[in-house]
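Below: a set of structures, written as structure tokens.
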Structure P
Amino acid sequence: MNFTAQDVAKLRAQTGVGMMECKKALTDANGDFEKAIVLLRERGLKAVDKKQGRIASEGLVQSYIHMGGKIGVLVEVNCETDFVAKSDAFQNLVKDIAMHIAAANPKYVAEAEVDPAELESEKEILRVQALNEGKPAAIVDKMIEGRIKKFYEDVCLLNQHFVKNPDMTIKDLLTEATLKIGEKISIRRFVRYELGEGLEKRNDNLAEEVAKQMANKQ
């Protein structure tokens, strides 16, 4: 064995995976720590895929208020059991997701929810931009494909980079949580309110407004 109990403990602390799984990964990786992490991730993703068919009807609706009441968020995150829903790990996860929504302002949970008309409109805008940049028509479609990926990152919650750790997306965050908690976890829906959003804003100069009021009194 080319590793110690301390290595197993370190791997567990870094990945959140059980001791036996960490020991097996280190054994299969011949003690190579980085390779063991890769093995755990590959096995974990397979385990997550198996959980996707399960029913997740428990969970939590979390609220988050930001900037002294100027931004408010409600989000529903689901898991499989009430036991997990009441756990600190799950509740902290939901709080982080609500906070992220407040900061990043997504419009949809996932790509499948994007309005087809909006998507086509975005593609047409990107097509015109690419042609105006002088790009050859033969590669425009390829460019649009790459730029649409950025569009999804802007508007889809699961595609966005997590504000507390930009190295991972929200989808990665859910995958990591699923591995650690051991249940299917999904974001069902959210709503985000911003004070004054959609209202016509007044642009009157205050001094001019005061002058008008004084003139009316004369």
Structure Q
Amino acid sequence: MHIALIGATGNIGQHILSEALSRGHRVTAIVRHPEKLTPHNNLKAVAGSVYDTAALAAQLKGADAVISAFNPGWTDSELHQHQIEGNDSIIAATKQAGVKRLLVVGGAGSLQVPGGGIDVVDTPDFPEAWKGAATALRITLQHLRSEQELDWTLLSPAAEIGPGERTGRFRLGKDELLVDAKGESRISQADYAVAMIDELESPQHSRQRFTLAY
């Protein structure tokens, strides 16, 4: 399969890239700094900006699916607005390119607290530093849910996601944060990538958001 991957040098994007290449997929990686990517026979690295919708559409054209791991960066002083604008541009560019399948790296903040009926981002203990990105990604989910043309999927991670082992063993859920017997919600970036490429290869959540955790 030919995948157009946006944000392939990011913390999650690089794991998605590695997982896709390990399964034999061809990847066009659209990044700000192509020189950061290690050459691979099935990898084409191109420089691009998500904010230039027309140029991005031209780069996405011909792909079987688009995976967006876009992140404007935690040091961005206007992170909230740039996240929304970037994701809206990616949605528009995917449609302009004639690609029907779009998979998006989402956030945990838009998941509902188990049994609580409120979103994680709206809880009193949610870190202030993360609210901008979390609320922006919740808006992106709302935009996707009103999308009529694309076959989209958004994957929200567990509350804690970071470096760790690729186990291939985890639980899947829908709109509620998954926690273990200790009340913890964790997933490795490597296993997140496994779930994303699993969904790409065998779609189970068409026009839905889903989540995962150990």
Parent structure of the calculated result -17500, given that helix-only ellipticity at 222 nm (-39500 (n - 2.57) for each DSSP H run of 4 or more, over all residues; to 500) is the read-out and P, Q the choices: P
Computed 2.0 for distance in nm of label points 7 Å out along Cα→Cβ at positions 40 and 88 - originating structure among P, Q: P
If log10 I(q)/I(0) by the Debye sum over Cα atoms at q = 0.11, 0.15, 0.16 Å⁻¹ is computed and equals -0.75, -1.07, -1.13, the structure in P, Q: P
Identity of the structure behind 1.6 (criterion: distance in nm of label points 7 Å out along Cα→Cβ at positions 136 and 152, calculated), options P, Q: Q
Entry that produces 2.2 once distance in nm of label points 7 Å out along Cα→Cβ at positions 8 and 104 is calculated, selected from P, Q: Q
Given 1.8 for distance in nm of label points 7 Å out along Cα→Cβ at positions 112 and 144, calculated: source structure among P, Q: Q
Structure with the greatest value (metric relative contact order in percent (Cα under 8 Å, 6 or more apart), set P, Q): P
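No value in this document is a laboratory result; all are computed from the given coordinates. Since we're looking at a predicted model, the values are computed, not measured. Cβ atoms are built from the backbone, for glycine too; each structure is taken alone.
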